[in-house]
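Presented below are the structures under discussion, each in the form of structure tokens.
A short reminder: the numbers here are calculations on the coordinates, not readings from a lab. Here the structure is a predicted model, which means the values were calculated and not measured. Cβ atoms are built from the backbone, for glycine too; each structure is taken alone.
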Structure 1
Amino acid sequence: MSAPWLFLLASLWGAWFTWNTRAPVYVGARRSFLSFFAGWLTSDLAPYQVAWQVVATAVFVWMGALDTWPGWLGLAVCAVSWSILIRDYLRGSEAGQLVENALAVGLGTSYRDEIDAEAAKRLRSGSDWRDVVFPFARGDRAVERIRDVEYARDGAKSLLLDVYRPRDRAAFGESPRPVLLQVHGGGWVVGTKNEQAVPLMLRMARHGWTCISIDYRLSPRATFPDHIVDVKRAIAWIRENAASYGADPDWVVVTGGSAGGHLASLAALTANDPAFQPGFTDVDTTLQGCVSFYGVYDFTDEAKLYRNDGIRMLLQRYVMKASREEAPDRYRAASPVCRIHPEAPPFLVIHGDRDTLVPVAEARQFAEKLRDVSEAPVVYVEVPGTQHGFEILRSPRAAHVLNGVERFLLRLDALSRAGVAVESQPAQETLERAADPGANGVGELGVARAEEVIGSVDHAEIGGRSDAIRKGAA
């Protein structure tokens, strides 16, 4: 085959990856997984995708690809594909305002005033060149990582965790540091404490927090509830040992993505459940908050939100080892959406609107039900143009989302340490707008329209309620 035709075929192949970021495949478990993997790497590594394709194009041109019309057509296809990739990548910076709008809706427009002044000075307002140049960065000289600390045992096997903390601990005073507990994803069958949420943990540790990333038993060897039991055992370890690392054993927020988001949410909603604390029911496993990225919230799928059987078969064969029909009570007990109660801690729920593994509709449903029942704040962020796993690699979009996560965490920490109850602060008009079935988000509240919603809310009313809550709690 001649160089012009080879170049045309190569350009069409590259254009498919770009098309997949815009129109991913949701039907078919294998196809949706391949669509996820291709879309994730293409969108989050767009500058590198374009760079290697430019180099390949130069080679084709040197080989004579532009000698006939197929080569010129291939060049046009490449130009369109590259422009779309770069445009979407740069639009990731819009996530900053979107997250800020969601935080204002969930926490009140004056929430920034409640963040500790010294902590607020360290907040980032955007992204920088390192988010583009070093997407795989896994270290920070300002952070100490203590590896492979045993927190429990499973027979002869040690269950291990890593501790991230600031090297210059004196810079943050003598008070115990808040704890962020990270639970990795991987479909309950793969993954370790080393791969996920590293940008978030490095950021929070650099700014004075103690972050703890855990391994836990995996299926098919493990059968639910082994996974959540291990998360609870990690919380028990924190209660007993965190002080020796300079951390506050009584102030813990849990986070996780995908299967980790499921386990983090379930842990936050099932404090002191004896079914998940065999042999250590005397330990208080209450958590102060939860940040869940693209989590699985409903094992039962009663709302029929999934467009393929991937999760159902994974749960049935390897995790639950029984079908939904055979063990309905176990499936409900394992579903965070079925464990919601008024005393749930504050939640930040984050999901991409092009997630092909876990439908964004499930996150909307979970956030809606949480907000209807919980007395604590519920913030829902639906990030446009994003796949599953979007924050694992550094990118401008991920940086903006993590900026918002940090503000959420600092606000919880500041109010808690001031002895102020962290309560939901919805405005009535926001709640009425949230009922719009055509929108997306918390209670069907479209985050993409959050700025419009905030503009229609009586900010003085929100501020008044916020002040009344603070004064009442004080």
Structure 2
Amino acid sequence: MALRNTPSDEIVLLPHEVSSVSGGAVFRENWFEGKASIVFPGKNMKEEFLATVKSLPGKFLRVEAEIVSPEAQEGSCDVYRLFLSQEGKSDEKPVSVPILSEVKKRRTVELAAFYEADPDLPLELRIQRENDDPRNSCSTETGVLSVRIRAVAPPEKNIIVQTADGYNSWPFVQELNGKLVCSYSRGTAHDIFETVRGVYARTSADGGRTWTEETSISNAPDGGEVVIGKGLDAEGAMLLWVRCAGPDWHHDLYRSSDGIRFRRIAVLRPNPMPMQITDLFSVPGTGLMSLWFSGSYNVSKQDHAWGTLVSKDNGKTWKQNVVESGLGYYEWPTEQSAVWLGGGRIFAVARTEGAAPDSTRAQFQLRSEDSGRTWTRARTNITDVLASTPSLILDRGRVYLYYFQRGTGQLRCRIAEPDLIWDHPLCWSDPEIVALASRENHHAGNVNACSCKEGHALSFYSGNEHATEILLKTVRP
């Protein structure tokens, strides 16, 4: 492909020189408004082209493609995938995800939000249109007019909350009376059942720069204890859900007014028994609410469910409601995060389980218009996920969605106006990278976010199979 004259921090590739095309993709002159294009006919399983960039604009890169569709099919979607590689790069660990995009006559599609390159090595990129993807609904021609490779700045360093020996993991962060309270669990491995796993907390009054000594919340000898949700009660005290996994599986709810002393106020053994009860939030006229999910994680079983738990007495007692049951593994919304929008509306995003190789591996969007009595579930266009737990913040009328893309070590954020995505789950914005951590798949991730005086506080963990640490990042929206 040829280079267009651009600023020094970006390169724009044009279709005149392509290393190769395959699967039916073709080069055409004067195809769209007198411009050349690499055209995907939309008839074959995988149509693609290959290009090599010998001089890069920087170390950290974002890749976008300008895609046109002269005969755009109203309301249809197509799917693209970008493969990036550098021969000889020592830590090369290619990760590609299908990008689901609504078809328009002309659009810019972000194919990679962040790629760490070796500036001294050539970069090979392969762009593929995946017509065999289950969510593809476009059968007309599309064309790539250009590919833009832009240098971006890396995120600032993370703050360390806890780096004690062991497997420190699954943290939650809450603003409480002007302080940050970070709770987490620690054991020896990525194992929720190990009986040595206990729950701890530290507090910070200066935005995470310094932390108090660790407080032990609970470390019972007959089960593995893990923090699974947090929130505030009607009096402004912190509430903390703790799962106790073992022979007597149950969920405890703890309360604290200072983030140091915690008192257990409820013990739950619901049926169905949740795998997890998620963050608490207040629903006016209803009470405190948490979402939950249960199931076997078995791809061949239809035994997965989710719903709500509601308390009308500030967390002392709870009523369980089942929203959906008998779900298959890939239709199961887990680790939900919800916000109250007002007027009866609750908006939530949920994790998708498994590692489907196509765009069905996308986070779910859940919404209720009657204060949580009934719900609607839909898949989003958020496909850059792998066991990615979402965390939502409603801030000045906008929804901020934080999630960690495992395998890439990237903590991402998407921002949306609630009214724009309420009925349009495929309209989420492109992601921004706000933090970097370990790329060791399940040994990093599980972001949890809260609003605070510094902006947004994000807790997550990072490490390897033997040792992980609790990290924090503050972001000004």
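Comparing mean count of other Cβ atoms within 10 Å over residues 106-113 across structures 1, 2, the highest figure is found for 1.
Structures 1, 2 were shown, and helix-only ellipticity at 222 nm (-39500 (n - 2.57) for each DSSP H run of 4 or more, over all residues; to 500) at 0 was computed from 2. FRET efficiency 1/(1 + (r/R0)^6) of positions 298 and 370 (r between Cβ atoms, R0 = 25 Å, to 0.05) was computed and gave 0.15; which structure, 1, 2, did it come from? Of the options listed, only 2 reproduces it. State the single structure among 1, 2 that was used to calculate relative contact order in percent (Cα under 8 Å, 6 or more apart), giving 19. Only one of 1, 2 returns 19 for relative contact order in percent (Cα under 8 Å, 6 or more apart), namely 1. Using the calculated result 71, 45, 42 for Cα extents along the principal axes in Å, pick out the matching structure from 1, 2. Source structure for this number: 2.
Given a computed value of 4.2 for distance in nm of label points 7 Å out along Cα→Cβ at positions 282 and 330, which structure among 1, 2 does it belong to? Attributed to the structure labelled 2.
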